[in-house]
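Colleague: Several structures are given next for inspection.
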Structure P
Amino acid sequence: MQTLLSLQDRSLGWGDHMVLPNLSISVSQGERIAVLGRSGVGKSTLLSALAAQQDGPRIALVPQDHGLVGSLSVFHNVWMGRLDDFGTARNLATLIWPRATQRAQVDAVLDRVGLTGLGRRPVAELSGGQRQRVALARALLRGGQIVLADEPVSAVDPAQGADLLRGIADRFETAIVVLHDAALARQFATRIIGLQAGGVAIDAAPDAISDADLAELYG
């Protein structure tokens, strides 16, 4: 399998605080990776380091803070996923007067994440769960070889979360998703990476990981 992203002997952290020293990890085409671990162990830091790689595959991002502009409509926030596909003049025209074909493309991904009919609504008027799904819709519209998603279903119930993760799997052949629900991780992933203070504690297929292993990860 082709390696799409990799980190070799990298030490990751922020400021003077090191959370993942001497980390080596690679992501192969076709893998669906769930990243688990307690708060503060470096899950978001790991995704940021992978996203920052240059000259790699086309990546769609779902950041934990959503990365939305509250004063703009849902349509415009979702369309941001395609901005780098067009020039400045085209993007300004879309800001002022979106084409019917563009609205149809956005409406299709909004339908997929359960936000049918909300394209014209300002993001500032949405709930937290709706904003999370707007960020996911933006990634679905963007497409690419791989998606990096930081807790993309934390604000929805488990049934909705499972459905949204299926949408990710349908759209992207390769995915790295930070999750807080181990059951959803087992359903979604072909590989689970569990982080503890100082590094990787688990790196295996879901059926090779016991409930006790996961309990220890959060212990």
Structure Q
Amino acid sequence: MFDNKYFGIILTFATYEIGKFINSKLKTPLANPLLISIALCIAFLKVTGISYEDYKIGGDFIMFFIAPATVAMVVDLFENFGELKKNLVPVLMGTILGSVISILFAIIASKITGLNENLVVSSIPQTITTAIAMPLTEEYGGNSSITAVLVVLRGVSGAVMASIIMKVFKINDPTAAGVAIGTSSHAVGTSEARKLGEIEGAMSGLSIAMAGLVTVLLMPFAMELVNLFF
């Protein structure tokens, strides 16, 4: 009964709609719809005893749309192309520096906590979109399932903390806010950036693609560091 793609799709959409409803009532970033949806899906599968493999049939169908959904964010960029031209150098420097720091942090944190090489490789692409992170991890011998979990956690935490961080550090420039969110927490964070403003959403969407490209280019150098320290 449950071993078909419709079950996974319906469960995912239903729990996400519940998450959106809760978020609209509580009006807090902590009630992130994606986080609520994940928790509800896990709880439902545990209570009913339905296997993850049955859910994954529909889950994989949804995964197919991650890449085109990411590309669709470029529409905002097209509509705010003038803003990009005015801030091209800061945007480039922001995404490059953010990606470098993310990679170094993953390696240093893994060394301090004593993770093995496989886990280190799996954690390096955590700040970029799933569509790029998972195949990149597999190419270098990591575990794409672990990467997927870390990507989701990074995105949700970024979405939850984005507006708080902007207020604490008084980041009022919409381009700077968008670049910071998109570089550090990919598409999930971008959904929150769009709530902050049109320019924030556009710059965040652009930063997803740029951070992904930078991370792909830096991955061979990151692996040299991994081989050196692990």
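Colleague: Of the structures labelled P, Q, one was used to calculate log10 I(q)/I(0) by the Debye sum over Cα atoms at q = 0.22, 0.25, 0.29, 0.30 Å⁻¹, for residues 151-206 alone, giving -0.65, -0.84, -1.12, -1.18. Name it.
Modeller: Details: P: -0.87, -1.06, -1.28, -1.32; Q: -0.65, -0.84, -1.12, -1.18.
Structure Q accounts for this read-out.
Colleague: Tell me which structure, out of P, Q, gives 54, 45, 31 once Cα extents along the principal axes in Å is calculated. It would help to have the intermediate numbers written out before the result.
Modeller: Numbers: P: 52, 37, 36; Q: 54, 45, 31.
It must be structure Q, since only it matches.
Colleague: Comparing structures P, Q by distance in nm of label points 7 Å out along Cα→Cβ at positions 15 and 127, which one has the largest value?
Modeller: Details: P: 3.5; Q: 2.8.
Greatest value across P, Q: structure P.
Colleague: Taking 28 as the value of relative contact order in percent (Cα under 8 Å, 6 or more apart) derived from one of the structures shown (P, Q), identify that structure. Can you show the working numbers first?
Modeller: Details: P: 28; Q: 21.
This value belongs to structure P.
Colleague: For the read-out distance in nm of label points 7 Å out along Cα→Cβ at positions 63 and 191, a value of 1.8 was computed from one structure; give its label from P, Q.
Modeller: Values: P: 2.6; Q: 1.8.
It must be structure Q, since only it matches.
Colleague: Something else: State the single structure among P, Q that was used to calculate helix-only ellipticity at 222 nm (-39500 (n - 2.57) for each DSSP H run of 4 or more, over all residues; to 500), giving -11000.
Modeller: Working: P: -11000; Q: -27500.
Structure of origin is P.
Colleague: If you work out distance in nm of label points 7 Å out along Cα→Cβ at positions 95 and 183 for P, Q, which one comes out largest? Please report the intermediate quantities before stating the final value.
Modeller: On the way: P: 4.5; Q: 1.1.
Going through P, Q one by one, distance in nm of label points 7 Å out along Cα→Cβ at positions 95 and 183 peaks for structure P.
Colleague: Further, regarding this structure: Quick check on the output: 30, 24, 16 is semi-axes √(5λ) of the Cα gyration tensor in Å, for residues 23-142 alone, derived from one of P, Q. Which one produced it? Don't skip to the answer; put the middle values down first.
Modeller: Values: P: 28, 18, 13; Q: 30, 24, 16.
The read-out was computed on structure Q.
None of the figures in this text is laboratory data; all of them are computed from the coordinates on show. Every value quoted in this text rests on a predicted model; they were computed, and no experiment measured them. Cβ atoms are built from the backbone, for glycine too; each structure is taken alone.
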